[in-house]
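Below: a set of structures, written as C-alpha cells.
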Structure P
Amino acid sequence: MNPWITGKTKLTGLLGYPVSHSLSPAMHNAAFAYLQLEYAYLAFEANEGNLDDIVKAMRALQARGFNVTMPNKKNILPLLDEVTPEARMIGAVNTVLHENGRLIGYNTDGRGYVHSLEEKGIAVAGKKILLAGAGGAGRAVAVQLAVDGAAQIVILNRTRGKAEAICDVIQKSIPACRVQPFGLDETTLKQQVKEADIFINATALGMHPHEDKSVIASPDMLPGNLIVSDLIYTPAKTKLLRIAEQAGCRTINGQGMIIWQGAESFKIWTGVDMPVDYIKGLMFPE
C-alpha cells in the first residue's frame, strides 16, 4: 500500500484495453512513493464502446490526468478540449492533463524516444535517419525526430501509403526536414541503410510472438558505424540487435523510450522530474 495516499491524493491512470499487462501503474506509483507525492495511478479498461463515458468520469472525479493506450490514442482526440501541435501532427494522444476543467492532450512517445537517445549522447539534429515501420509508434517517433532537427528521415513500410501519409504531415509542418517514403523490401533496405546515421525498427518483428524474426536478415547488410535502435523493450535484446552487434554497430533497445515517455507524462501531471535512474533499476534490473 502506498503510505502517501491521503484525502488529498490526486488520481492519475491509464485508459486502454487490455491494460492488465501494462508497466505504467508500477512505474508511476513507485515514482510517486519514492518522491512522497500525493498521487495514485490506476488502470481502467476502456475501449471504443465506453471511452466517452470514462473520459466524462475522469473529468467528474477531478483526475489530474491520465495516459491513453490502444485502442484509444486516436479515438480520444474529439473528446479533448485542446491538443498540442505535436500530438495533432502525430494524430494521436497518449497523455492527458486535466487543468482548470480542460482536458489537454499530449503525445510523449516521440519525445520519450528522443530523450532515450540523448541520454546515450546521441543527437538527432542534422542526422539522416532510416525508420522501418509506419504504425503509431513509428509515426510519433518520425514527427519528433523532425521537430528536433533531423536533416532527413526515410520511412519504409510494407504498406507504402502509411509511410507517405507521415511524410506528407512532416513536409507540410517541418519543410526543413527532408522526408522520403518507400516500401519495405530487402533491396530498398540494403540501399538506404548504407547512407543512414541511425536505423530504427518500429515494426513488431522481434516482439512476442515474433522473437525469431528481424527486419534485417544478416550482419553484412549493416555498416559498422551505424547506430541501430529497436523500439521493442521485451526482449531486451531482439534478434535485430544481436545481428547489429555482430556487425559492430552500436545498439539501443526500447527500454529507455518506455521509461522516458512515462517520465514526460509524470512531469506534465506533477511538475516534478521522475526519478528515472531509480525507476529503471526497478523496472529493468540488470
Structure Q
Amino acid sequence: MTEILIKAICFVLMIALGYTLKKIGFFHTEDFTVLSKIVLNITLPCAVITNFSGFAFEPTLILLVLAGVGANLILVLAGWFQARHRSRMDRGFGMINTAGYNIGCFTMPYVQSFLGPAGVVATCIFDAGNAIMCNGTTYGLASSVSTGGRITPLSVLKKMFSSVPFDIYLVMLVMSAFQIPTPGPVLTFAGIVGGANSFMSMLMIGVGFELKMERQYLNQVATVLLFRYVISALLSAAFYFFLPFSLEIRQVMAIVAFAPISSSSVPFTGRIDGDVGLAGAINSASIVISLVIITLLLMFMGI
C-alpha cells in the first residue's frame, strides 16, 4: 500500500511540476498542444507497442471493445437525461461533457505503472471502443440534438483512423491475432521512448490544467460530475463482477471506469457553440476526482 501511495504522489508531483512551470513562464498555455502531440503520436504509441509485445490474443477480449462503446452510450444517455428539461444546447452539452474517457493521456500512464503489460493491453482494447465514440460519434449525436447536425459513418471513420493511437491498437491487435512478432529494433526503440510516456502525459496534464471555478459554473459542474461518477461507479462494479475475464483484467476495467472525461469534450463543445469555459472546468475537475478515486481503488485492491 505504501508503494502505491508513493507512486500516486509522484504522479501528482509530475502534474504539479507541469502546472508550476507554466505559472513561472517556462511553459505557456499553447505549449499544451505541442506536448499533447508528442504524447498521442509518439510516446503513447511506443508504450502500446512495448506492452503488446508477446501478448497472446484471445477472441473474447473483443468484448472489451463493446464495453468501451456501451459505457460511452450509457454516459451519453445520462448526459441527455440530466439536461432533458433544459434547452437543446444544454442537452447536447450534457451528452458531450458527461461521456468519454481520457485513456491515453491519463489512465494509460497509471495502468502502465501499476498493472503491467496485460493491464495495458486490456486498456488499449477498451480504448478502441472508447475511441469509436470519442472521435466523432458522441459529437455527432450531440450535434443532432443541439443544432440539428447529422452524423455520417464516413465522418466517424475519418476521425477514428486519423488517431495514431487507434491505428496502433488495430495494427498490434492484428499482429497479436496472427502471432506476428514485433521486430527487435522496433521493440527496443519503442521501449526507450514508451518509457517516457507516464512522465510526458502527467507533465502535459499539468501544463493544460486550469481549474477556474466561477460561481455561475458551480451548480452545472456539480450536476454533470454527479451523474458522471454515479454511472462510473455502477459501470465499475459491473465490469468487476460480471465480465468473463481473469481477476487482473476485471480489476483494470473497474479502474478504467473512473477515468476522467475525454479531453476531446472541450473542442467538441466549441463546435456545437457550447460553453467552452464550463466544459474546461468540468474536464479539469474530473481529473482531480479521478486521480483520487483511482489511487484509492489501487490501494483497496492491493495492486
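If distance in nm of label points 7 Å out along Cα→Cβ at positions 87 and 255 is calculated from each of P, Q, which structure is the one that comes out at 2.9? Computed on structure P. From which structure (P, Q) was FRET efficiency 1/(1 + (r/R0)^6) of positions 23 and 239 (r between Cβ atoms, R0 = 41 Å, to 0.05) calculated, if the value obtained is 0.60? Corresponding structure: Q.
When helix-only ellipticity at 222 nm (-39500 (n - 2.57) for each DSSP H run of 4 or more, over all residues; to 500) is computed for each of P, Q, which one produces -23000? Working shown, then result.
Numbers: P: -11000; Q: -23000.
The read-out comes from structure Q.
In terms of distance in nm of label points 7 Å out along Cα→Cβ at positions 47 and 103, the structure with the greatest value among P, Q is P. A value of 0.50 was derived for FRET efficiency 1/(1 + (r/R0)^6) of positions 71 and 183 (r between Cβ atoms, R0 = 35 Å, to 0.05); which structure in P, Q was it taken from? Derived from the structure labelled Q.
Comparing structures P, Q by relative contact order in percent (Cα under 8 Å, 6 or more apart), which one has the largest value?
Values: P: 15; Q: 31.
Going through P, Q one by one, relative contact order in percent (Cα under 8 Å, 6 or more apart) is largest in Q.
FYI, it's all coordinate maths here, none of it is from the lab. Worth saying up front: this structure is predicted, and the values here are computed from it rather than measured. Cβ atoms are built from the backbone, for glycine too; each structure is taken alone.
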